[in-house]
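Read through the structures below before going on.
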Structure 1
Amino acid sequence: MLLLPSVNSARFAESDAGKVVIADIYTLVKLADLGLGRTVFDLAIRGLKKLDSNGKLQNPNIVTIADYSQSSNNKRLYVIDLKNKKLLFNTFVAHGRNTGAEFARSFSNAEGSLKSSLGFYITEHPIIGSHTGFSLMINGVEKGFNDNAVKRAIIIHAAEYATENFIKKFGRLGRSMGCPALPPDLNKPIIDIIKGGTCLFIYNPDNNYIGRSSLLN
């Protein structure tokens with residue numbers, strides 16, 4: 001179990017020559033410089049702590065945040081090692097075709113919607129998809145928001161449209177059928193790190209989600 005203090009900003013007390021030193025992960029990793037807002041990080045930690053306290057996570061030391069409040073032209077996926085206070089990956093991630101163009105605007109938990117689903121997921125095991133290749137099963141754990149993820153075959157997978165070259169050619173990242181798709185060169189390295197019971201948080205300041213999420217309220 002990851003022992004986090006009650007504060008949302010994920011500060012860790014450490015001993016340094018008999019003094020208490022407060023290590024703020026958000027500041028140490030310089031997430032603000034990389035475009036991730038403090039509020040988004042704090043919400044991710046809040047949900048992770050609740051999942052961990054309920055025994056849902058096999059590895060609570062890794063958190064992955066997909067910040068869909070940002071332009072898809074930004075590197076808006078963050079994989080953070082909370083134990084070692086390190087940013088492991090910061091890269092592009094696509095959203096669903098019907099969720100929006102450059103910006104993610106609309107979300108759904110419904111089959112056939114081709115939209116992204118917000119909220120907290122728990123990563124499972126890698127699979128080999130017939131169309132997607134090496135991919136990662138993710139289980140949505142928020143009823144009404146993303147709990148149809150498995151039924152919808154929402155997975156993490158590689159896509160050529162989730163690359164900087166695609167942005168240069170078309171002016172924005174491409175879009176998926178609802179999956180958080182990654183650049184092909186980083187897909188396997190990221191999956192290998194986050195597989196097996198870690199926390200994934202897909203965020204957007206959607207009032208319906210923020211107000212009703214069981215993990216944030």
Structure 2
Amino acid sequence: MNQKTYTVVPGLNMGLFSPKDLEKIVAIINKYDVPMTKITSAQRLGLLGMDEEEQQKLKAELKPLTRPVAVNGVHYVQACPGSQWCKFGTSDSLALGARLEKLSFAEPLPGKVKVGISGCRMSCTEPYVRDVGIFATKKGWTLVFGGNGGGNPRLGEVVAEGLTDDQVVDLAQKCLTVYQQNAKTKSRTARFMERFGIDALKEAVLAK
């Protein structure tokens with residue numbers, strides 16, 4: 001067996017699953033004698049060291065326990081526990097994340113889009129280094145765009161503040177649409193924003 005294989009189970013975005021579902025997931029993992037599992041930095045489930053054919057069988061069994069992935073949607077949504085579960089949370093990041101997971105587009109996005117949502121200003125999910133970053137204040141959601149935490153890091157720039165849930169979902173879709181229509185293939189939002197600029201983005205997505 002190739003011990004260097006690595007695969008990620010989609011549909012576990014935000015790392016959410018009930019204890020009962022976790023028991024079922026563990027039972028399936030044990031059935032296939034998976035050498036190692038990992039909760040990834042994207043709050044998804046990584047399966048390490050498996051035979052490729054066995055990986056596909058395991059994923060098929062896990063599919064009923066995972067959420068459908070949106071067509072041409074974001075790569076993943078990372079969210080903190082938010083006001084539902086955290087004493088510091090001022091807004092419900094998990095509910096907002098569930099809505100953003102469903103964003104879909106007619107055509108594929110130019111590159112990976114990673115979303116980070118934090119329910120307070122402490123920004124545990126590092127929204128400033130996500131393609132779409134969202135964090136809560138007492139005045140509402142702040143949306144930043146064009147961040148990247150990779151080998152060529154870039155801080156995202158604030159597009160708007162004091163947003164409601166509906167407004168931030170709508171604005172995220174508008175920002176990604178502008179990115180989709182104007183970015184080069186395989187270009188992440190950070191590189192796109194270096195060329196396009198925050199002023200042009202605001203002009204395109206904010207109501208006059």
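Taken together, the values in this text are just the output of simple stated rules run on the coordinates, not laboratory data. Because the structure is a prediction, the values reported are computed rather than measured. Cβ atoms are built from the backbone, for glycine too; each structure is taken alone.
Consider the structures 1, 2: one of them gives -5500 for helix-only ellipticity at 222 nm (-39500 (n - 2.57) for each DSSP H run of 4 or more, over all residues; to 500) as calculated from the coordinates. Say which.
Numbers: 1: -5500; 2: -10000.
This value belongs to structure 1.
Can you tell which of 1, 2 yields 1.8 when distance in nm of label points 7 Å out along Cα→Cβ at positions 50 and 138 is derived from it? Let's see the in-between values first.
Details: 1: 1.8; 2: 4.8.
Of the structures listed, the value fits 1.
If relative contact order in percent (Cα under 8 Å, 6 or more apart) is computed to be 21, which of 1, 2 is the source?
On the way: 1: 21; 2: 14.
Of the options listed, only 1 reproduces it.
The value 2.1 for distance in nm of label points 7 Å out along Cα→Cβ at positions 122 and 178 was derived from one model only; which of 1, 2 is it? Don't skip to the answer; put the middle values down first.
Details: 1: 2.1; 2: 3.2.
Answer by label: 1.
12.5 is what came out when mean projected area of the Cα convex hull in nm² was calculated for one structure; which of 1, 2 is it? Show your work: numbers first, answer last.
Details: 1: 11.7; 2: 12.5.
Value 12.5 for mean projected area of the Cα convex hull in nm² corresponds to 2 out of 1, 2.
If P(r) over Cα pairs in 5 Å bins from 0, in percent, for residues 82-193 alone computes to 2, 13, 21, 24, 21, 13, 5, 1, which of 1, 2 did it come from? Before the final figure, lay out the partial values.
Numbers: 1: 2, 13, 21, 24, 21, 13, 5, 1; 2: 3, 13, 25, 25, 18, 11, 5, 1, 0.
Corresponding structure: 1.
Assuming 14.9 is mean count of other Cβ atoms within 10 Å over residues 58-65 as calculated from a single structure, say which of 1, 2 it is.
Values: 1: 20.5; 2: 14.9.
That value comes from structure 2.
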